[in-house]
Structure 1
C-alpha cells in the first residue's frame, strides 16, 4: 500500500499515513486515523492528570479523601482500598446496548455510574501524597514514578534513591533539580546526561565526573565550561563559586546557560538508539516520532513510555509501558498490556480491551468500566464468547452508522479515541497543557473542562527574600516557617527530610514552591512537536558563528544542510547539528 496524505479533522493540516502505518492498522484491525499524530496525542493527554490532587467526598463513606478527579468530574470517587474490596461489584451497573443511541453517550453514562478509586498507587511504603506511582518507599509528592526510595518533589523518578526536585530520572542517586538523567550520582541542575557523577549545571554529558557548566563532554573529568583543569585547580575554582549560597547558585546558573547557548545540540536528544526519531528517546530500536521513551522497540507516535521491561510494537500509546505490546490509542495502560485499543487506565495484564476504562486484569471487554478479572463483557454486562464476538461486530458497525459528533462538530466513528470533552479533568490540570498552551476562554469555547486547583490559606511567616543566603546559616527554625513563594506568592514549607538532603548536598534553600520549581524545570524541556529543518553546521562553524567547530567535517568548509526531524523549532536560538556533525564535535 502506498503512502496517503490526509487532512486532520481537528487542526485541518495535512498528515501522511505511511505504508508501515497501514500495515500496523491492518494487523490490529482498525481503520486509519482521521486526526493527525499531534492532535491524537493532545486528545489522549487530556485524560492524564499526573500531579494535581483535589479534596472530594468518598461516595461510600461520605468522608473527605484526596483524588486526582475533581468534584466537577461528576464521578463516584472512593478509596483504592474500597475499590479493591468485595463490598461492591462493577457488573451490577451493566446495561444492554441500545442500538437507537450513540455508543459514546452510553459508555459515558456508565462511566459516571461506576465508582472509581481516587488515584493510582501500587505497592507503596510510607509515601504520602505520592500517586500515579508504584513501588515507592519513604517518598513525598512523587508522581508518575516507580520503585524509588527517599525521593521528594519529582515526576518520572524511576529506580532511584535520595533524589529531590527532578524530572525523568532513572537509576540515579542524590540528584537535584535535573532532567533526563540515567545512571547518575550527585548531579545538580544538570540535563540530558548519563553515567556521570558530581556534575553542576552540565548538559549532554556522558561518562563524566567532577565537571561544571560543561556541554557535550565524553569521559571527562575536572572541566569547567569545557576547559580542562587539574584536580586541585578544579576544586579551588568550584570553592570560589560559593555554590552553597543562593546568590552563588543563581550566578552559576546564568553563566552556565550562557555557555550552553554557544554549544551545539544534537537534533535528536537520545543515545544508544537504532533507527529512532523524536525527542528524548534512548536505548531504543525503530522508535519513531516519539517523546520521552526508554528501552522500547518498533513503536511510533508514543509518549512517556519509560518503565522496563521493553515495550514493543505499539502506536499512539501514552504513559507507562512495562511490557506493553500491540496496543493502539491508549492512555495509562501498562504492566503486561496486550492488544488494547482506545482504552484508559487498564492494568495489569489487560488484553483485547477496546473502549474500556479502569479495568483490572480483564480480557475481551468492549465499552466497560471498572471491571476486575472479567472476560467477554460489553457495557459491564456478561456474554458468552460467541455472543460477545457477534455483538461487538454489530456495535462497531453501529458506531460508523451513528457516529458521535462533539461540540466542535468533529466526527467520532469506530477507530477514534474518546473526545476531549469527555475528560473528567480540567484541561489545565492535565499534561496536555504542558504541550498545547491555551487559555481558559479558549478551552471553554471548545467545550473542554477547566478546573482551578485550590490551595489552602496559610499565614505567611517569612518571604523567600528573607531567607538566609547560605545553607550553612539555615537553622531548624526553618521547619516552622510558612514561606511565600517568590513567583506565585503562595505558601510553601521546607520539610525535615528536604532540609536534611539540602544540608548533606550543600544546596541553598529554594525560593519557590514545588509547583513553580516543577514549571521552571519542565520549561527547559522541548515539547512534543517535531520540525524538519537543515543542520546548522556551516563548515568551520555553525551558521550563527557562535560556535567554532573543533574538527574537520565530512562536508568540508561548505554548509551541511542535511534535513533533520527535530524538536527544535526553526526560530529556536539553539545550535542544532545533525548526527554526523554532532558526533565529530563530541566524540
Structure 2
C-alpha cells in the first residue's frame, strides 16, 4: 500500500526537552511520527482533504499530534476540554461543510466527544473522531487510562474503524481508514477512527510516507427512481398544499425555486428561523400564527399535501397540529434518510431538495384558491398585533429580543442556543441578510457556545451568539480557547435560572420546581476577566439600548453583553403576548 517515494522534510532530533532554544525549535518544526500507523492516518487525512484538526492534549495521541501539527497542509487548533473541542470542530464543519477532525488521548477523554457526535449525526455534519488507544491486551486488566473504546459510539456513528498496530494489518487498516473518511465526506456525518499505539510514543523521523487509499464504491443518488408524473398529478389535483422547511443551509438556487410555490394561491409555506429561507409570502413565525386556533380553524388549515425538507423542526405547535390534523399525503425530501415527524409519511423522496424542485417545477401548475391569501391575511393581522404589543412591554426576555435583533449588523452570522432562546427567536421576523444556525440535531444546551466559536473561526462574517444563562454557564469552558476571533460577540440573556421551565406546562405543578429551573446568582463578569473578553452589562430597556451602541464595532478583544431580566416576570410577559395577539 505504501509508495516507494517519500516526501523529504528537514531532519528532527529526539523527543524535545522542556526548554528548547529557538534554533532547536526550528530543527524540530518538520518532525513526523516514526510509527507507521500514525503516518497511515495522517496520509489518509491529507488525501481526503481534511484541512483542520482540533487537538486536545494527551500522551497516547502524541504520534498523531506530532504528525498533524508539523504538516504544512493541516491547520491544527488546540482546545483542552474534549467536549468543547468536539463542538468547536462541529461549528467549523457546520460552516465549511467539509470534514473536520478531532484528536484525543485514550480513556474517558474520548467519551466527552459523544454529545457533539450525536449532534453531528442528527444534523448531518461531517466530523472525524480520531482517538488514541492502548493495544487490546491492555484493556480490562487494570492498566491506567483505558476503557473499551472500540465501537463506543455505535448508536450515533456512520462508521467505526478499529485499527491494529501491526505491519501485517497495514492493508486492512488502510481500507478501514479510507472507508471511514469517504463515508464522512459523502454522507456528511460523524465517523470514528480508533488508533491503538504501543510505547514508545515520541519517536520521530524526518520523512512522511505517502500511501494510496482506495476509494470505496458508494451508491450515488439520481432522480430516475422518482415518479414526477405521478407526484405532480396528486399535487395538481390538491386544493390545499403546505411546505414546511426545517433547519437548512442558505441556498440561493433553492430559494429561487421556492418562488413558484410562493406565487401559488393553493400553497402555504412555513419557514423556521433556522431555515435560512425567506419570502414575503411565507409564514416565518409559525407559533405566532397557529397559537390559539380552534378546531374549525385547524381543519381549515389542514393540508391535503404536506412537503417537508430540511432538518429538525423547533415549533412544537406545528408538530402537534400536523399530528392531530394529518395530511392525506406527506412527502419528505432528503438525500440521506426519511423523517416521519408527523407519523403519516407516505412518500420518502431520496434526493437533494434543490434537485427535486428543479425537476418537479416543470410538471406542476398553480391553482386558484383562497388557502394562501386567507392565512397570509391572518398572518399580517398577528404581525400588526405583535408590533403593537412591544409599545408597552416591560423589560423582559421578550423585550430584549426585539432590541437585540434590531441592532445586530445585517451581514452577521447568527448563532442561537437552545431552550427558550431559539423559541423566542421563532416569534420574530429575522433579517433576510442573516444566516442563522442552532444545534437542533439533539436540541441540547451543552455545546452551543463552543459551536458558535467554531463557526466564528470558519465564517467570513461577524458571528453573533445569543444564549441563555444556563446554556452559557454550562459550556463556559468554551471560552478557554485561544482561537476566538476578536469580532466574536456573545449576548447572554440572564434570567437567573432557565426560563423555559416557567413557560412549558408541568414543572410548576410539581414539588421539585427548583430542580427544573435551577435558580442562581451567577454572572459572566469574572469569566470575562479570566478569558480576556470585554464585558458589558444591562439591567433595563434603556441600558440595553445604550450598551448595544458600538457593541458590534471592531475591538481588540471579543465581547460579551450580559443582559439581566426579571425572572418572575418573563413568563407572564410571554403569556400576555399570546393573549394579546389572539
Structure 3
C-alpha cells in the first residue's frame, strides 16, 4: 500500500476468493463505470483469475462468470457515468440486473453533486462448513474502470465470529443509505446482518481504523464530512488529483493548522489552474512527465496517460500518523467549506487509519517516493485546460439528461427482428447552443434528441438498456459521451438472457468445452479462453484414450458434487433453450442427474 513502484492496481488480485471459499454476495460503489471492466472483474470474482491479457469479446469464460454473478452482486454508480464501450458485447445484457444508477442529491443542486464512494464489500462462504464466513472490504480511490493513473487502496479481511466483532456501524449506515428499492433491500440487509458479527483484521502497519462518510444535508439526514483530524498538525501530506484552494477551503484550514512541512501532490493541470500564489508555503509536486507519457515514450500499443488519481491525507500528530484514504478529492464538493459552515455536496467514503509516525508518517512516505522519481517539484505554467465537468451550464445540461425518465419499448416484428422505441420524459431542456445525439450500443446509428426515437431491424441480443448519449456545446466547443441505463416498458430480461446464452454457446464444440471446463477443478483462464474454438479434441466418452467428459463427470460425482451440480444445471438449461445437443450427451447427463438426485 505504501509503494508506488509496483504495477498498477489489479482488481483480479483484490477480488479473488480465499482458497477454499467462493463468492456469496458482493456490493460495490463507483463514480464512473466501464462495462468492459466489470465484465473482466467477474473473472476474478468467480474464476479467481487476474484481469491481464485480452479479455474482450463474447467468450464462454465471461458467460460463465457473469451468469454466476446474477443475484450475487450489486454495483451502485453515478447516474449517467457509464462509459460507452468501443465494441458492443452481447454479454453486457447480463450486467443490467447488477447495476443501480445513483445520485448524491435530487433537485437543481444535484448537477453539482456526485455519488463518489469507491468500495467493494465481498462475502465469501467456505466449502468446509466448519470454517467461518470470510469478508473483505476494499476502500479505493479508483473507479470501476481500466484507468491507468496512480491509485491507492486499503484491503482488510475479516471473519464472522461469535464474540469480539469490531465492525464500524457507519459501514452499515452507508449500505442502508444506498437505496430502498425492494429488490435491493434483501441483499443489503443480508450484508448488514453479516457485518454485525464480523471481526476485521487490523491493516498492516496500523493499529486503528474507522469509516467516515461524506453526505450532503437532506430531509432524511444531517450533513457529514469525511474527515476526522482535530488540533495542531506537525507535518501534512495531501495527495489529490483535484483541489480547491480558496480562502475557505479545507486545504487552507489544514494548512493553517500545520506547524511544519506541508506537501501537496496533484495533477499538473490542477496546480496550474490554482496558481503558485495561492499555494505559497506548500511544497508542491506533480507526477513527472516521464511517467505521465511513459507508455507513449515506450511505444506501447494504445498508450494511455498515467496521471494521478489517488486521494490521501496523511498528518503527523500527537496521536500518531493519521491517514484518510478513499474517494474524496481535496475539494469543496467533497469536504465543504468549514470556515463558512458550508457542508459537502458529494456522497463519499473514506477510511481513517492511525499508525506510527516512524512507519507511515508523511516523511516516511515522501522519502520512499523520492527514490522512484514518480513525483517531482512542480514547475508552474500559465497553461489552462477546458473541461466539460468544470462548466456549470454543461453540468446542468448533463444533469437534465440523466434526470429524465428514459424508457424502451421493444416489439418483435417479421423474421424475428425487433423494433425499439426510446422515450424521454420530460424531454430535457438544454441551454442555448447545446445539442444532443442519441444512439444504440450495438451500432453507429445516432439520431437527434426527440421525445420519441425509433430504430428498426434489431436482433433480440442487440436490445440493450444502455443508451449512448453525446452532448455538444457549440458555444464552448466542448462535448461529452456517456451512456444512461433506461428501463423497459415490458420485462424482456429472461428472454434476452436466453438469447445471449444460445448465441454464445452456438456450436457442439463450444458446448462440450463449456461442460468440460465446468467440471475441471484446475481450469485456468487460458483453458477457458481456448474453449471458444480452434482445434478442440474434447471427447464425450474418452474413447480416444485421453479421458473425456464421462471421466470428468465420474470424478466430479466422487470429489466435487458442487461442480457436478453446476454442470447439470447448465445442461438442463441447454435443453430448455433448445440448443442442439451432440448424440449421446443427453443420455450421459440424465444418468448423472439421477445419481445426483439419489445422493440428495
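Quick note: the coordinates plus some simple rules give every number you see, no bench work behind them. As the structure is a prediction and not an experimental result, all values here were calculated from the model. Cβ atoms are built from the backbone, for glycine too; each structure is taken alone.
If Cα extents along the principal axes in Å comes out at 77, 62, 41 when worked out from the coordinates, which of 1, 2, 3 was used?
For Cα extents along the principal axes in Å, the value 77, 62, 41 is produced by structure 1.
Where does the value -8000 come from, among 1, 2, 3, when helix-only ellipticity at 222 nm (-39500 (n - 2.57) for each DSSP H run of 4 or more, over all residues; to 500) is the thing being computed?
Of the structures listed, the value fits 3.
Going by FRET efficiency 1/(1 + (r/R0)^6) of positions 101 and 141 (r between Cβ atoms, R0 = 30 Å, to 0.05), which of structures 1, 2, 3 comes out largest?
3
Where is FRET efficiency 1/(1 + (r/R0)^6) of positions 77 and 213 (r between Cβ atoms, R0 = 25 Å, to 0.05) largest, in which of 1, 2, 3?
Going through 1, 2, 3 one by one, FRET efficiency 1/(1 + (r/R0)^6) of positions 77 and 213 (r between Cβ atoms, R0 = 25 Å, to 0.05) peaks for structure 3.
So semi-axes √(5λ) of the Cα gyration tensor in Å, for residues 253-420 alone, computed for just one structure, reads 39, 23, 19; which one of 1, 2, 3 is that?
Attributed to the structure labelled 3.
Ranked by mean count of other Cβ atoms within 10 Å over residues 85-92, which of 1, 2, 3 sits at the highest value?
Sorting by mean count of other Cβ atoms within 10 Å over residues 85-92 in descending order puts 2 first.
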